[in-house]
Structure I
Amino acid sequence: MKWRRNPESRCWAVSRFFAFAGVFSLLAGYGCMLGPDYHPPPVAVEDFWMYRDDSGIDTLDAVNPLWWESAFSDALLDDLIAGAISQNLELRSAALRVLQAQQQLAISIGNQYPQLQQITGSAERSKGLDEPGVIENEFSLDFNLSWELDMWGRLRRLVQSASADFEASMADYDGVLVSLVAQVAQTYINIRTTQRRLEVAEENIRLQRESLRIATVKFEAGEVSALDVEQAQTLLSNTQATVPDLEITLQQLKNTLAILLGEPPHHLNYLLGGFSGIPTVPARIAVGMPQDLLRQRPDIRQAERLLAAQAAQIGVARAELYPTFSIGGSIGTLAMDAGKLFEGESETWDLLFDFEWNVFNYGRLRSNVRLQDATFQQLLADYQQTVLQAQVDAENAIVAYLKSQQQLIYYARAAEASKESVNLSLSQYTNGLIEFNTVITTLTSDVTQQDTLAVTQGLVASNLVQIYLSLGGGWQIREDRTPIELLPESVIEEMQRRTGYWDKWLR
């Protein structure tokens, strides 16, 4: 249908267009929605943890979103985590992906409505051959609009898919956030553990120097052979050789922490210079129930939302099997005199109704439906696997934490006995009651026992971090923040300067 140069008023033309559009939009609004309506699929989740009866865990209380504060009560660790959340570049990249998904959703929503495709205008001056000396002018201004009618729900399914993708990107951000907090906590614990191991090495070096001094005095007095002195020196040198290796590890851990905080490493050398001890764990921790994983674990929520987005894509693919309908037109003005461009007689308008049907691509389109459905089924399997893996991760972390606490008790007793053995052997050797081989044995054992105790203390704390990571704790701190509020103010200002389109309403 097409009309041109109708002398009726612009109001009549505009009202005719929107009345025409209104009828079709009403039909489109009540049009069918092809494809499956998505419902979250059931998944197998256990009713309780294997070690639910252990006194070290509490299954009734939910995980504290600020678990690092309640678990370790370390002010420096709290500051480091806060700094990482505000400065980490991987987390910032995840926030920008959320912002991208938000804008994709806005585009999908906007595609449901009429589009002002273009505004065109022209001014023409010409001289004809049939009437010599006559110069003609022509001026025009047109507004072109189009509207795809969503008869089969294609556009609505695209909105559903984009909405689920947006929510999946939020879950991805939450996953990066949870992982970042856990990495900072574990790196900090490893730093404190390495510092404690250095202290242990220095304590053993002091003891071994004393044993070397005693052996040297006894050798000079003719009471023992030079073998005792050489054995003492060998043990001392070997223990001293472990110090540089530990110092390498310590500096590398500090550098790793600096990356997590988005900073150069020099500042952290000053900040972490003093040793304040390995963080200790509480007697009882809250882990909630296995069913909480479906809500807490970001990777589970992301997998479920990706599944929802793909379900909508099946409907999009099915809609492509049917014809698409659209209406459009233009409203404008045409005059020979610029002064009469906006007078009623100069008005023009067009109304168009169009449909397209890819009949000869039917095989390809049906294959695309099957492709989208197979992708959905694959994502369903991925989702179910993610839920199973989450339960395994949590169970593994819980048993590792509880059993490492038991180990710590035994290693603490062994380390205390080892210290006493060193003191006794040195005293007895000084008094000539035992051979130096016994002293060497106790000193060598003490190096191992004290170092093992320090490593296990750090392992208990690290295993607790692993529990909270496996439970998905910590992401809740970003709730009630819009995507753009996940970014530092300096980044928002930079984007505003570059485009001018990041307005206040996005916050």
Structure II
Amino acid sequence: MSQKSWMDLKVWLLEHKVIDDSIAVPHEIKRLDLSGLSISELPESFGILSELITLNLSNNQLQSLPDSLSSMTKLSNIDLRRNHFSKLPKVLTSMPIRSLNLSGNMLDDVSELKAYSELRVLDLSVNAITTVDGVLNRDNQLRSLNLSNNYLKDVTNLFSHLPDAQRLDLSGNMISQIPETIGEMKSLVELKLSDNLIEHIDDKLFTLGLDVLDLSSNRLYWIGLKGLEELGSIVLDFNPIKHIEVSDDFAPFLQEFSCDGCGLKSWVPLNYEHLSTLCYSSNELRKIPDEIGHYIKLKELDIDGNEIVDLPDSMANLTELNTLYIDDNPLSNGARKVVDILQPEICDIHMKRGITIENAKAEDLEEMAHLLSILFAIEQDFKIDFDKQLAGITKLFHSKGKELLVARHEGAVVGMVTMQRLISSAEGDYIGQIEDLVVKEEYRKMGVGSRLINKIRAVAQEYGYKRIQLAADEDNANALRFYTRRGFHQTHLKMYHYKA
């Protein structure tokens, strides 16, 4: 290493404000965060940082990495999310990389993956991968693999090459069946398969030691639940399920069961000994059985959007229940008395009254701009600038083809959502772009966000929009869960910003 190479690199690092001027030699730098700096190319001398352990290069414009990185013999964790890579960086194959994140790039060929022999954690989500056949060695060390939001159809060979994997995410692909080879994943504890085209599941799945299983938003018309002796959570939301059959040996330690929006007409008999979270929202249930009184460890129950009139007196046994969503049911006075006895901390029929959803007015714009500051504090891609937010929301207010809704309580704006009319060449007509859904913290978990999104969807339907769409920060787990539970499905499309 020449002194000049180090000084040139130090100047470059100082210009990007990622190190302190007191750094005298490159060996002092162990961790480096260069994320979100619009970097299109790293200096060739970057490998001088031979003591680097962790490197964050996410949210840039990189298409390749310099060969000098091969001298980084201690680098074990590298984050390359949201760049412009079209193939796996070859230089990394000679390095001891244990954790690699390439989510949100342009990868369509991952055949080089065989050479990444020491990987334990790999994220290839939100790319354009169509096949993973032959890309893994059987002696790989992968423990966590994320292939969500690609274009995979057949994963038969993938399962047989992941004997030690503990977490696998295949959500948002085009998989139609779970084959027998799933049984070879003896170490698997978490499996996510939401937003696929799954119609058939091989019985081998139910022999695994899974703790978490997500099968939401597929094409399951029938499912037989059995085995899965270690299962703690199962999600079946938004499947057109006509019948669920439950064996006596199914999931004796189950804590969470969710079947939101499945069109169920009857209650599913489950082992109640450990169950703490139960969701039957948006089904066609008319009756809650007396057996619910046995679910004495239940903490959260969601049965809103059904056809329930009466509630059994046995519900009074649910002394640990602290969250109850039961609105949008034709409840009798007797049922409401049962709810009063329960006194859950959060209950959507006992939430603050007087919250209204209205069209925004000109005098609301400043309050809405302040709300946007709350939203942008969460989302990584945006920065808080009140003047810009006020100017933006004001322009939107005066534009055509827009909808601005606010949630108001005692005269104050406590939540908001906006939607703009767009023309889709794919749909051949108008669609709605939903943005800026945010609720003040002290008004959350009160159904305000749900009411805002439901109202804006109703407006879109009234206008005849062919589709409504929105964007959410991929790291905001609460937002992603909120939208998924309300019928929104993640697509294969990736969003790019160009700063004009």
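Values in this text are rule-based calculations from the coordinates and carry no lab data. Predicted, not measured: the structure shown is a model, and the values here were computed from it. Cβ atoms are built from the backbone, for glycine too; each structure is taken alone.
When semi-axes √(5λ) of the Cα gyration tensor in Å is computed for each of I, II, the one that comes out at 43, 33, 21 is II. In this comparison of I, II, the computed figure 10.2 for distance in nm of label points 7 Å out along Cα→Cβ at positions 141 and 429 is attributed to I. Computing P(r) over Cα pairs in 5 Å bins from 0, in percent, for residues 101-388 alone across structures I, II gives 1, 5, 6, 7, 7, 7, 7, 6, 6, 6, 6, 5, 5, 5, 4, 3, 3, 2, 2, 2, 1, 1, 1, 1, 0, 0, 0, 0 for structure I.
Assuming -4500 is helix-only ellipticity at 222 nm (-39500 (n - 2.57) for each DSSP H run of 4 or more, over all residues; to 500) as calculated from a single structure, say which of I, II it is.
Value -4500 for helix-only ellipticity at 222 nm (-39500 (n - 2.57) for each DSSP H run of 4 or more, over all residues; to 500) corresponds to II out of I, II.
Identify the structure, out of I, II, from whose coordinates relative contact order in percent (Cα under 8 Å, 6 or more apart) was calculated to give 28. For relative contact order in percent (Cα under 8 Å, 6 or more apart), the value 28 is produced by structure I. When distance in nm of label points 7 Å out along Cα→Cβ at positions 365 and 461 is computed across structures I, II, the figure 6.4 traces back to I. For mean count of other Cβ atoms within 10 Å over residues 213-220, the calculated result is 22.1, so let me know which of I, II that is. Going label by label, the one that fits is II.
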